[in-house]
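Several structures are given next for inspection.
Since every read-out is calculated from the coordinates, none of them should be taken as a lab result. In this text the structure is predicted, and so the values were computed from the model without any measurement. Cβ atoms are built from the backbone, for glycine too; each structure is taken alone.
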Structure 1
Amino acid sequence: MIKRVGFVGVGTMGEPMAANLLQAGFEVAVVAHRNRAPIERLLQKGATEKGSIAELAGEVEVLVSCVSNDAAVEEVMLGQRGVREGGHPGLIVVDTSTISPLTSRRVAATLAERDITMLDAPISGGQSGAIAGTLAIMVGGPRSAYERVLPVLQGMGKNITYIGENGSALVVKLCNNMIVAAITVAASEALTMAAKAGIDTGLVHQALSNATCRGWIINEKLANSVLVGNLKPGFKLELMRKDMGLALDFGKAMDVPMFLAALVHQLYTQADGLGKGELDTIGICELYTDATGVSLVKKS
């Protein structure tokens, strides 16, 4: 039974994920983060701290990583004092980052040369899901490794799906984010049109929540964000732009037409360029409200 788990990347998502592993009874060790505060909070909850990723990888049975992009994953896994340098044979790495499936497969193959198994395990559910321990987790890589680390995954999420070979889970995660981003843009555009017509967005939301377009974005996301004037990030706009770029690149590699993904990526690029990258991904609505001068905050 796995007991010793390392965690790299205790940021917005990683800190509550690591905290949930502690609550589930795992011995969790962490390494320095650019922000010291989450490290201190986790230490107070019972975590231990190691001096480097290499040291961490040498002492745990499973290492979970949650970092921002392809370059960060490569640095953690293959960089100096990283997993490849310090990891022991038999170590299983669970990378929850959203990166290119092609990058993940290449990194996994490199680690396999040291008898280190890497699983891609991207997550969905936002910060609220990370805090509640209800994340959806998709997993790609050797099934035997997946089955061994399943209790660790269950300490962080509730809906866990094994997809297949390395990189396959990341393909599914990109599918998710493509759909979420497109719906978010469509919802922003539609609400702005209604507001411009003088209709209370609260009434629009009430009606749409029971119509054929209902779903998580309409029913929950809008209710807790733009309708109440809250654009505090659970998932930053700049990260959605990054993920849409990953989807475009992978679609190109697969010879798949990506007309809508390209348009949505451009809209997120424009919003990021206008200084909205730190807003929640729903902040894309400001492209429309800035252009029309309306507010999407509900009146009732």
Structure 2
Amino acid sequence: MFAGNSWWRVGALVVGALILPVGGGARGAGIDSEHLFGFTEGSDIGEKGEKELELEAFGRFGKRRGTYAAVSTTAQGKFTIFDDFRIAPGATVAYHAISGVPGLDNHHRAAFEGISFETKYRLLNRAKAPFGLTVTVFPAWARIDPTSGGPVDTYSVATAISADREIVHGRLFAAVNLTYDPVASRSRITDVWSRASMFGVSGAVATHVAGGVFVGGEVRYARAYEGLVLNRSAGDALFVGPTFYVPLSGDAWVAGVWNIQVAGHAMGFPGALDLVNFQRHEIAVRFGKPF
């Protein structure tokens, strides 16, 4: 646990912003909150009949020793088939550049990583309710381990709850996410199964600066576990960083986030950061375009 429980205090402030009646509450005209907050997601899913192509490049950089870079690029087609329900099949390719990292094989390789099928159901529409609330279920299969780049068969079903609120009409938004991600993986080299899970909580704010451009900040806490149901803690990490969202012509948009691990601990390893289960830097850039 981090000294002073500072991440809990940050989370409490954002949660308070969501539930207190501080102005606004109705959806800002033309503002889609889903990608305003970085890795934290807003509750919006688009209107019935909307279709969108989204590309995301997600990079993870930095271990305690050696050189480490892993970049996954995912293409998703998003289809809002009912007023409050959306599906999004996707496919991912990955590139790993690893050299001299203890416990990981050295290699520089690009490969097809896997497929996914995201579903989102909006329980509360923030245009009508005090805040928005959406549940995400994200089953995925991967043939490349996201950390080591080694050959595997990995099955996961990540679940997330996303809540957000418009604090100041058209100008200031806040969001909170809770995530749970169980993963079962079989090495195609040793045929050995491993099971792990992740729990996370994050909070973010975004403010309008000009011309539809939003900038903000995000705080994320993640804890890694051995076992599928949070059996035994393997380590934890606290990330902070800036975010941005920029609308483009033709209803396209680009958004990005850079998170830096500022505190953490891996069980059985010395040091103030967890660079076994997590990385020092996590960066994502997303591009979306309706079609």
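Below, the figures for the structure above:
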item	result
FRET efficiency 1/(1 + (r/R0)^6) of positions 89 and 177 (r between Cβ atoms, R0 = 41 Å, to 0.05) derived as 0.75 - corresponding label from 1, 2	1
Source structure (of 1, 2) for mean count of other Cβ atoms within 10 Å over residues 201-208, computed value 17.6	1
Distance in nm of label points 7 Å out along Cα→Cβ at positions 129 and 281 - structure with the largest value, from 1, 2	2
helix-only ellipticity at 222 nm (-39500 (n - 2.57) for each DSSP H run of 4 or more, over all residues; to 500) from the coordinates reads -1500; which among 1, 2	2
Relative contact order in percent (Cα under 8 Å, 6 or more apart) derived as 18 - corresponding label from 1, 2	2
Distance in nm of label points 7 Å out along Cα→Cβ at positions 41 and 65 - structure with the largest value, from 1, 2	2
Entry that produces 15.9 once mean projected area of the Cα convex hull in nm² is calculated, selected from 1, 2	1
